[in-house]
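Pasting the structures here.
What follows is calculated from the coordinates using simple rules that are stated; it is not laboratory data. Fair warning: this is a prediction, and the values are worked out from it, not measured in the lab. Cβ atoms are built from the backbone, for glycine too; each structure is taken alone.
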Structure I
Amino acid sequence: MQILNRHIMKTFQVFILALASATLAWAQPEELPYRAYYFEGNEVVFEFDLRYFEEATLHKTDKKVDFDDLDIYEVAVAGDFNNWSRKKWKMKKVGPQRYQLRKKITDFDDAFKWEYKFIINGKYWAEPPESVLNKSKVTHNNQIWDEVYNLSLFTARQSPEGNARFFLPGYEEAEKVILSGSFNSWDEHAFTMDKVEGGWATRLQLDAGRHEYKFIVDGTWMEDPNNPNKRKNRYDTFNSILEVARPVIFRLENYDGAEKVALAGSFNGWKTDDIRMHREGNAWVATIELKGGKHWYKFIVDGQWITDPANPFREHDGSGNINSVIRVK
């Protein structure tokens with residue numbers, strides 16, 4: 001009888017939630033599917049909503065527990081980004097059934113994807129609901145656990161000010177166009193493109209690096225017809241390729257008496273006069289666009305090559321030279 005009552009109560013809660021959403025639909029924009037996180041400015045906002053979850057698993061066991069049987073007093077976020085700590089990233093209660101945690105995007109490393117879960121009272125792992133789109137099967141010791149899922153968080157995000165614009169011309173009769181790529185683990189739902197004059201478009205904020213992508217037009221995958229940069233994939237079709245760079249500032253402080261300072265590195269073929277630095281206050285400065293990855297460089301002060309005194313990361317080049325190293329994310 002208790003199980004039946006809980007089932008009725010859960011059904012009633014879902015009905016009330018749906019009714020409230022329908023009632024407010026005329027006044028509010030359509031809500032995005034629940035993904036358990038979203039981006040706001042320069043922050044990642046994790047959001048746990050009790051109404052979407054039904055069961056949890058007791059830590060280090062296979063024991064499943066119904067959420068209705070839990071007296072929830074603490075919710076935390078645990079994942080790749082914090083070594084799956086069950087206590088470190090505690091959430092704040094912001095509503096009767098909602099918890100949130102805000103973290104700076106800069107708190108994360110350069111991985112394009114992280115896996116995570118919500119941990120209840122420090123010992124119950126909330127199992128991702130059926131309705132959530134961004135979930136993936138757990139992989140452990142290179143083995144896929146068929147019935148065990150984590151939530152996924154991707155660094156790529158749609159933004160009107162995004163640094164990468166995608167445009168598919170034509171297809172004006174299409175009902176839906178999706179952008180999918182290596183930046184979101186080829187998710188088939190996350191990035192819906194907008195219908196604009198002459199085709200479909202969207203902007204993403206992407207980390208610097210090499211990204212592969214495709215469009216999905218009403219369920220049919222296709223490469224970008226306007227992008228000649230592409231690679232054959234395992235399905236004997238092509239993925240389009242986008243290289244994203246970001247501005248990087250190089251500074252060499254002091255050297256007030258220098259007459260000429262230049263920057264040279266692996267990014268410009270070590271040309272000595274290609275990147276001239278200019279004086280700003282007590283420093284020589286140059287800003288250049290760099291793609292993601294590791295780059296080697298040096299400063300040339302009045303003809304003398306020196307490593308960056310402010311950068312402790314250096315490597316031998318195999319020819320007896322030591323260069324400064326910068327890794328662009």
Structure II
Amino acid sequence: MIILGIETSCDETAVAVLEGTGDPSPSAIKLRSNIIASQIALHRQFGGVVPEVASRCHVETIIPVMDKALSEAGVSLSDITAVAATHGPGLVGAVLVGLSAAKALALAQDIPFIGVNHIEAHMYANFIEHPDLAPPFVCLVVSGGHSDLIYLNDYGDYEVMGRTRDDAAGEAFDKVARTLGLSYPGGPAIDLASREGNSQAVRFPRAFLEEGSYDFSFSGLKTAVVNYVQNARREEREVFVPDIAAGFQEAVVDVLVKKTLRAASEMGVTTVALAGGVAANSRLRQELSVRAKEKGVDVRYPSPILCTDNAAMVACVGYFQLVSGKCSSLDLPAVPNLHLQ
């Protein structure tokens with residue numbers, strides 16, 4: 001079985017080819033190619049993603065990226081068993097480009113089409129590099145648009161334990177980075193700057209919300225950082241960017257780690273996974289690994305290239321859905337605010 005995956009939910013045009021034996025197991029899959037055309041340099045001049053610009057860039061790039069993915073995998077369109085594409089959540093114009101390409105390909109080749117939830121795809125990135133990983137486990141999906149804590153009981157069987165109520169973690173990173181004069185995207189910039197700072201120099205608030213809640217809220221933290229910087233500049237006090245970056249990052253990581261491990265304890269699992277762009281953050285990986293080890297919990301996360309938006313994870317979900325006999329109709333719409341449940 002050879003699955004072609006397409007991802008265009010934001011500012012990466014990505015196509016991947018994944019091969020599988022037909023067994024419903026991570027050990028049965030092999031990634032043949034994973035091509036990503038990033039638009040970061042294009043959007044950096046605006047300090048964030050411009051939806052219309054992203055959509056137009058996807059239109060220009062999708063066919064060349066697909067050709068390269070097929071070439072690197074050593075296959076042709078006639079070899080493809082099924083095509084999978086993100087149908088949400090994401091920027092609706094951007095999603096439509098990849099979704100339309102996938103539907104056209106499925107129709108032309110008379111093969112199954114599978115619509116994929118972007119959040120679900122991020123979780124499945126872990127299966128590509130960890131063939132021994134199997135449900136049940138708890139997965140923390142953190143990116144520019146999402147902060148979700150999910151219990152995977154089985155493939156395709158999920159319980160969303162918590163999600164963001166306002167700014168997602170990655171969105172907060174971008175906004176704080178802009179305040180500090182750091183480059184876009186903010187996550188890598190803050191991660192790098194924080195390594196030269198003292199995370200205890202400035203202590204920012206942690207929003208744990210009401211007792212027992214697994215939801216996330218980073219809007220207040222973002223505002224606290226912005227106010228601190230503005231007040232310091234107005235009072236002509238030194239603004240040491242590495243200390244502020246480290247303090248902000250520590251506040252985000254503290255909440256993410258504590259809630260993830262509490263969720264694992266409540267669900268009685270001994271494995272937690274990270275996914276999404278913020279899963280590439282070095283401090284989050286380090287702190288979760290250290291605290292999880294103290295509790296006898298195993299931590300898994302993908303390589304950085306599989307944390308950010310990519311089509312390999314989309315193809316992986318497509319494979320598991322195809323194996324279970326699930327396909328989508330060609331009239332499946334793009335849903336910008338699609339939830340996992």
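Suppose you compute distance in nm of label points 7 Å out along Cα→Cβ at positions 133 and 189 for every structure in I, II: which one lands on 2.9?
On the way: I: 0.7; II: 2.9.
Matching structure: II.
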| query | With helix-only ellipticity at 222 nm (-39500 (n - 2.57) for each DSSP H run of 4 or more, over all residues; to 500) derived from the coordinates and found to be -2500, which of I, II does the value describe? | reply | I
| For 22.9 (mean count of other Cβ atoms within 10 Å over residues 173-180, calculated) the corresponding structure among I, II | II
| remark: One of I, II was used to calculate Cα Rg over 2.2 N^0.38 Å, yielding 0.99; that structure is II
| said: I have 0.15 for FRET efficiency 1/(1 + (r/R0)^6) of positions 125 and 261 (r between Cβ atoms, R0 = 41 Å, to 0.05), calculated from one of the structures I, II. Which structure is it? | reply: I
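When mean count of other Cβ atoms within 10 Å over residues 149-156 is calculated, the result is 18.6; to which of the structures I, II does this value belong?
Numbers: I: 21.9; II: 18.6.
Working through the options, I get structure II.
To which of I, II does the computed value 2.4 (distance in nm of label points 7 Å out along Cα→Cβ at positions 69 and 285) belong?
On the way: I: 6.2; II: 2.4.
Among I, II, the structure yielding 2.4 for distance in nm of label points 7 Å out along Cα→Cβ at positions 69 and 285 is II.
Out of I, II, which has the highest value for mean count of other Cβ atoms within 10 Å over residues 205-212? List each step's numbers first, then the result.
Details: I: 19.2; II: 11.5.
Top value of mean count of other Cβ atoms within 10 Å over residues 205-212, among I, II, belongs to structure I.
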| message | Comparing I, II, where is relative contact order in percent (Cα under 8 Å, 6 or more apart) highest? | response | II
